[in-house]
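Below are structures written as structure tokens.
Bear in mind these aren't lab numbers, they're just calculated from the coordinates by the rules spelled out. Keep in mind that this is a model prediction, so the values were computed, not measured. Cβ atoms are built from the backbone, for glycine too; each structure is taken alone.
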Structure 1
Amino acid sequence: MEEQILDPDRATRLARAILSDVVLYNPERVQLGIERDDLFDRLAPELEEARTYFDSRVDAGVAQKSGAWGLALVDVLVYRSRHIRSQIW
């Protein structure tokens, strides 16, 4: 078993890496999810698996205090996709 991550910066990097992989392996679904404003529903199984992995690697207190997962969701899934036409922006 791998050691729990206790450093908030490492937790943030891990969250971003995990979510980057979700985007990498699901580009069409990410695009459709943003266009149709159902991104989180469309990627629910992948995001659940990704979050489970993140939670298994990062100390719960560090994860909660840093907000790394939520920040990475916005930055990696939403902000990086800002070029896609959407009704929400």
Structure 2
Amino acid sequence: MKNKEVIIGIIIGLIASVIGLTLSLLFFGTGESLKDSLNISRAQGVFTKLVSIGALLNLGAFFLFINTNKESRAKGVLIATIIVALITIIIRFT
């Protein structure tokens, strides 16, 4: 039962990161569309910064789960944040 809750937390954390990335592209992007903003951010080398900003939504999900005593889901969100951080590091240094 706990593993299911952790997996739900991971999924919620990854979805929150994608939504956060989309919002950061909308706010800080200079392109005509999301795809243009994504390509421009990758060309300018700021994509990893936008991914990091997008991961801030995980903070809200984490504290929501902590306050509602769903520690297993909060653990999943934390794991998702670590996954996003590792992917960001890999993208940054390749």
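Structures 1, 2 were shown, and helix-only ellipticity at 222 nm (-39500 (n - 2.57) for each DSSP H run of 4 or more, over all residues; to 500) at -18500 was computed from 1.
A value of 15.2 for mean count of other Cβ atoms within 10 Å over residues 51-58, calculated from one of 1, 2, originates in structure 1. Quick check on the output: 47 is relative contact order in percent (Cα under 8 Å, 6 or more apart), derived from one of 1, 2. Which one produced it? Traced to structure 1. Between structures 1, 2, the greatest calculated value of Rg/Rh (Cα atoms, Kirkwood Rh) is seen in 2.
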